[in-house]
Each structure stands twice: as structure tokens, then as C-alpha cells.
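Read the figures in this text as sums done on the coordinates, not as results from a lab. Treat the numbers as computed from the prediction; the structure is a model and nothing was measured. Cβ atoms are built from the backbone, for glycine too; each structure is taken alone.
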Structure 1
Amino acid sequence: MSGSRSSPLTVLSMHQPWASLLVYGLKRIEGRGWPTEHTGQLWIHSSSKQASAQEIEEMQAFYRQIHEQEGTDISPNIPKTYPTSVLLGCVEVVACYSADDMDSWQTLPDTVKQEIASPFCFLCESAL
């Protein structure tokens, strides 16, 4: 349609296996060294770097353990492949908090706190 505008897409490029784990909803916090005011839809692009089998196994085990502590079996939801150089999908960014703020957040489950590994945390509550 002539004259119509669409909103620009916000895209974050990530290494595998973290990119797929975030899109699949298994990873709920994306850590960065910088804060953002962006909330809402965030498209996830997987970089060209191939993940090693060891990285994939370690991250799957890490997220499986976290979700099992919450009483959830994520086995059926674990990605079967980790494609590179593609737009994987999008997540909903609820907010960005400093790691210190999240760590001191009393009502935040300890299982979610285990995902904190960077100075700033993009809290992604739901994968789209």
C-alpha cells in the first residue's frame, strides 16, 4: 500500500546455542554489557559461528537442570538443530535490569537468577 509505514524491526545477533535456546523459551535472560530501553518484540538472528558439540551439550544440561528445579521437563522443547546465519524468530523483551538489581530482587526465583551472567539482563518472559 502506498504511503503506509511499518515499524522498524529490532534485531539482536547472537551465537548459537544461546540464540536458539532464547527463541525456544528455555533461556529467559539475555545478558549484555550494555543496557537498553527497548521493550517489546526483539528478533533474534544467529551469527555465523558454529557452536561446538560441547557448548551445545553444556548449555542444554544447564537449562535442563534449571527447569527441572522448577518441576518442568524441557526435553521435548530442546532444539534439534542450531542453524547459523539465519533469522530464528523473536522474543518479547519485558525489561532490562542491571545484574545487581536482579540479584537483589527478592521475589525473583533463584532458578532465574542462575541465568544472570552479564552486567545487564534483558528479561524475556515469553518466546513468540
Structure 2
Amino acid sequence: MPGSGTPPRVFGEDRVRRLRWVVTVVLAVVGLLALLSALVLARGGDGATLAGLIGLGCALVVGAAGGTALRLLPEAGRPAKRACVATALLTIVAGILLLGTWLAFVLPLTGVGLLFLTLVEDPDA
């Protein structure tokens, strides 16, 4: 609303609740990824070290984006929408980087779900 001083909401309360749930699932998966990557790094070996670093890097980047999205979602404004889109895209890219693991299926699937839920018009907003 122009002149009211509050930023316009792009998500209704129900959509915010659903987005928060999906972002939490993404964060849980990347938390598991970080744990598994740390175990791979601890195991050592040339190929294992590179794989562990890639996994840990993906987990850190997606985790930071997801944390930002969770922090911005209660306001339900445009920054929250941007953060959710960024988290979704980074989740999809992380899944592609982890090709050959079971996370290569789970991460893009959750990323596409988050992207869809974020970009579909919310009639309650």
C-alpha cells in the first residue's frame, strides 16, 4: 500500500508457513551433506578430499542462502521471495554438482519444489 510505510507482502501466511517448511527440509538435507562431507574429508585420500571439499562447499553455500531465506520469510516481502528463489536455484545447482550420489536426486527435487512454491502467484498476498 503506497504511503503506509510497510512493504507490500508477496506471500500470504499459509504460503510463508509452507515455504518455511520446505526451506527447513533443504537445510536438513544440506546439514546431512555437510556431515557426510566432513566424514569423507576425515577419511582422506586424493579423490575423497576433493569430493569432501565440493560437498562441504555446496552445503555451506546452500545453507547460508537457506538461513537468509528463513530469516526473511516472516516479513513475506520481495527480499524473502528473492532469497527463496536463490536458495532454490543453488539447491538445484548443488544437486547437479553432486551427480553420482543419492543427494543428486534429493537436492534438485527439493529445489524445484521450493522454486515452484515461491514463483506461483499467491492469491492470499
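Given a computed value of 37 for relative contact order in percent (Cα under 8 Å, 6 or more apart), which structure among 1, 2 does it belong to?
1
helix-only ellipticity at 222 nm (-39500 (n - 2.57) for each DSSP H run of 4 or more, over all residues; to 500) computed as -6500: which structure among 1, 2? If you can, show how the numbers build up before the last one.
Working: 1: -6500; 2: -27000.
This value belongs to structure 1.
Tell me which of 1, 2 gives 0.5 when you compute distance in nm of label points 7 Å out along Cα→Cβ at positions 11 and 43.
Numbers: 1: 0.5; 2: 3.6.
Derived from the structure labelled 1.
Using log10 I(q)/I(0) by the Debye sum over Cα atoms at q = 0.16, 0.19 Å⁻¹, for residues 19-82 alone as the calculated read-out, with -0.63, -0.86 as its value, let me know the right label among 1, 2.
Values: 1: -0.63, -0.86; 2: -0.55, -0.68.
Computing log10 I(q)/I(0) by the Debye sum over Cα atoms at q = 0.16, 0.19 Å⁻¹, for residues 19-82 alone on every structure in 1, 2 gives -0.63, -0.86 only for 1.
For which of the structures 1, 2 does the calculation of semi-axes √(5λ) of the Cα gyration tensor in Å return 24, 20, 13? The partial results should precede the final answer.
Numbers: 1: 24, 20, 13; 2: 33, 13, 10.
This value belongs to structure 1.
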